[in-house]
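Nothing in this text is a laboratory measurement; each read-out follows from the coordinates by a stated rule. On a predicted model such as this, the values are computed, not experimentally measured, just so you know. Cβ atoms are built from the backbone, for glycine too; each structure is taken alone.
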Structure 1
Amino acid sequence: MDPLTEKQIRTSLVNCSKGEAGRLKLPADFHELAWQDLDFLGWIDPAAPLRAYIVVSRADGPLGIALRVPAASRTSAVKTSLCGICLTGHASSGVNLLVAPLSGARGRDGNTVGLYVCADLACSLYIRGKRQPKLRMTRYEESLTLAEKSVRSLDNLNAFIAKVTAD
């Protein structure tokens, strides 16, 4: 991913107000991010831990969405969960259901869509092996290359974003 500026990030958000975009806090390590290791930028707002953001690069410029993080972790008999973006297996606490308001009038009416994703939004690092899930489980060996895993993750993310932005 090419580096983004703070202004590009704030103006890329399609499902929140300009005021909300102006108040968001960037990741604490924003100026030290290893952009070359990222397929998309995802973070939990350090000043508002129930808010998260994802920004993807597109040919016509960056596109970002605001998400809500659950206030409490879900209780489930399921011991493992898969991220819907990168397909990394985690302990159930390593995956959260993030909910995005739909863009436009539908979102202002309270309509949302959700996706189970890595709780830390570090999908790019998991597929590159730069971060390991806390769960010690047998990882399924894939025959996909890193580039193919990256494309699959972006395809999954873009399919979710299409649900957020569909008119």
Structure 2
Amino acid sequence: MEVYLVRHTETVCEKGICYGQADVAVQEPFEHLFQEIKNQLPVEEIKVISSPLKRCTILADFLSNGIFEEDNRLMEMHFGNWELQPWNDIPKEELNPWMEDFVSVQISNGESFEILYERVLSFIKDLKDNNLDKITIVTHAGVIRSFLCYQQNLSLKEAFQNKVNFGQIIKIIL
């Protein structure tokens, strides 16, 4: 199965703000960027599944002409108490343990990368049961990195070796 992993475009958040599952909007104007993304995808209409966060659904709507599914498992990592906080304002005694072990340290009222990865694995299992030839998934960097760890057989500690830019499309074969 050909899987086109598409990261949403830039958000309205200032640089340095933690915004995992906060439902923030994308920067406008975005139509030109959306069209550039669409031009890189297969011409034929294929199934589109999106994170339910609006920074993804707006793009999914554009790419699919309004016909797409949402799946909560495609949401970005939940940063709990850190959501919408400047990274520099997060107390060092909370941030440092997570920075040293983002894989297994769970953020207060949020997730660890391991929890995110388990969500993505559940989605991948269901996806493989669908017998599709091609699919487009509109999602977030953490989810895409999880897909890549699975597909490339990488340890979760190595997830950040895969850079995922705003609006980037990464094609994988499952």
Structure 3
Amino acid sequence: MTLQPQAGAGAVYRLLDLISQICVVIAGTGLVTLIVIFGWLVWGRYVMNDTPTWVEQLALLLVVWITFLGAAAGVWGRSHLAVDFLRDAFPRPVAIVMTWLAMFGVLAFSLCLGWQGAILASNTWPRTVPMLGVSEGLRAVPMAICGALSAVFTLYQMYQTAKGRG
């Protein structure tokens, strides 16, 4: 059940879709950067015989951003892991209940993810990532962003479903 823009899609839909697209662009840029820095790692290690030590830490930081921003976009596009065939096998009244239970589950998980991500970012902010010199909290910030965005995306989807457009 992917949300389809209605004729004359509202400003809220367009804004949320834009935010989702920005998440995908950032995650995609991170993925390309990841590929480039691993190319540099291989070049440095095997050709220059001088391994760049910062690559591993930057790769770990990028993977977190790529994963969480991609997950938030997946919630918006409803391309996240779902077992639709199971829900669709049930009679319509049961399928509707299952749809709502799934949305409430995603919402609860998203809120917990956002809340705990914010706490983790706050608690780790004073520490520094070795070899990068940036805050350790940057590893938890995407978790908080993903939780917040996923919650907003899910609330919008719940609203659309309640109006019969979901």
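Can you say which of 1, 2, 3 returns 4.7 when mean projected area of the Cα convex hull in nm², for residues 62-109 alone is computed?
Of the options listed, only 1 reproduces it.
Please compute FRET efficiency 1/(1 + (r/R0)^6) of positions 102 and 142 (r between Cβ atoms, R0 = 25 Å, to 0.05) for structures 1, 2, 3 and give me the label with the greatest value.
2
Tell me which structure, out of 1, 2, 3, gives 25 once relative contact order in percent (Cα under 8 Å, 6 or more apart) is calculated.
So the calculation was done on 3.
Using the calculated result -10000 for helix-only ellipticity at 222 nm (-39500 (n - 2.57) for each DSSP H run of 4 or more, over all residues; to 500), pick out the matching structure from 1, 2, 3.
For helix-only ellipticity at 222 nm (-39500 (n - 2.57) for each DSSP H run of 4 or more, over all residues; to 500), the value -10000 is produced by structure 2.
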